[in-house]
Structure 1
Amino acid sequence: MKKRVLVIDDDYPIRLLIQKVLEKDYAIHAFNNVAKAVDHMNAHGNPDVIVTDIKLPVIDGKDFLRNLKTSAMYSDIPVVIISSWADGQTQLECEQAGADAYINKPFNPEKLVKIIDQLVKKVDNQNFLMG
């Protein structure tokens, strides 16, 4: 069974690009806002990895990340931030909030695949060691 990746980005071409580069190896569930993504998680269970933009409608990616990482239900899900905000302060804030990786737009799709692969392998190894 394929590992599941949840993608949140309000930019349709970016969502489509991420979906296309990951769908060979992963089951992709893509949404244009946080509320739809959370509804999906509540209905279908936690994904193995979340990829999210920062600048999103209603709830931004940084607030989503903070809420996710302070929730007992979701705190273990690895999160990759993909953002056009290239300043070091934003990246630092995301890392301090619990982001596992931060990628600047425009991004190399192969780099994203490599990061997702590494995060999935890391979680699998942790799960193996724990039980």
Structure 2
Amino acid sequence: MSLENRVNASETRIFKAVFPNTTNHYDTLFGGTALHMMDEASFICATRFSRKKMVTISTDAIDFTKPIPEGTIIELIARIDKVGNTSCVVRVDIFKEDMYSDDRELAVTGFFKFVALDDNKKPTPIL
């Protein structure tokens, strides 16, 4: 499979509803909850891309540009952004959607770096 096809096949999309137990005192999605969901989506994407044991080694430039109110739908889209010898970077975007209209906009973007590990927990080639 070509690298481009592998990247396309590993794109990961997850939908969630923003319920009260995931919000902060401003009734918007708590940043820590958003980071948790983004790390999970990026892990799934990196694993689907490599089919190896993957671990998060860093995050970079998490930009919260729009608040995400309680009662909205969010879509997380994780996609391979860069590929190295033993690592990859996954970009995750969170789009917010109003439940009762077609309004949709980008609210959060972040980058998560993963490394592939062998059975001895040592870095191994990702492809």
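Rule-based calculations on the coordinates, nothing more; no lab input. Quantities reported herein were computed from a predicted structural model and do not represent experimental measurements. Cβ atoms are built from the backbone, for glycine too; each structure is taken alone.
Tabulated results
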{"item": "Value 18.0, calculated as mean count of other Cβ atoms within 10 Å over residues 77-84, assigned to which of 1, 2", "result": "2"}
{"item": "Answer label among 1, 2 for the case where distance in nm of label points 7 Å out along Cα→Cβ at positions 53 and 85, calculated from the coordinates, equals 1.3", "result": "1"}
{"item": "Structure (1, 2) behind the derived value -15000 of helix-only ellipticity at 222 nm (-39500 (n - 2.57) for each DSSP H run of 4 or more, over all residues; to 500)", "result": "1"}
{"item": "Comparison of 1, 2 - label where relative contact order in percent (Cα under 8 Å, 6 or more apart) is highest", "result": "2"}
{"item": "Per mean count of other Cβ atoms within 10 Å over residues 37-44, the highest-valued of structures 1, 2", "result": "2"}
{"item": "Which of 1, 2 yields 29, 15, 11 [semi-axes √(5λ) of the Cα gyration tensor in Å, calculated]", "result": "2"}
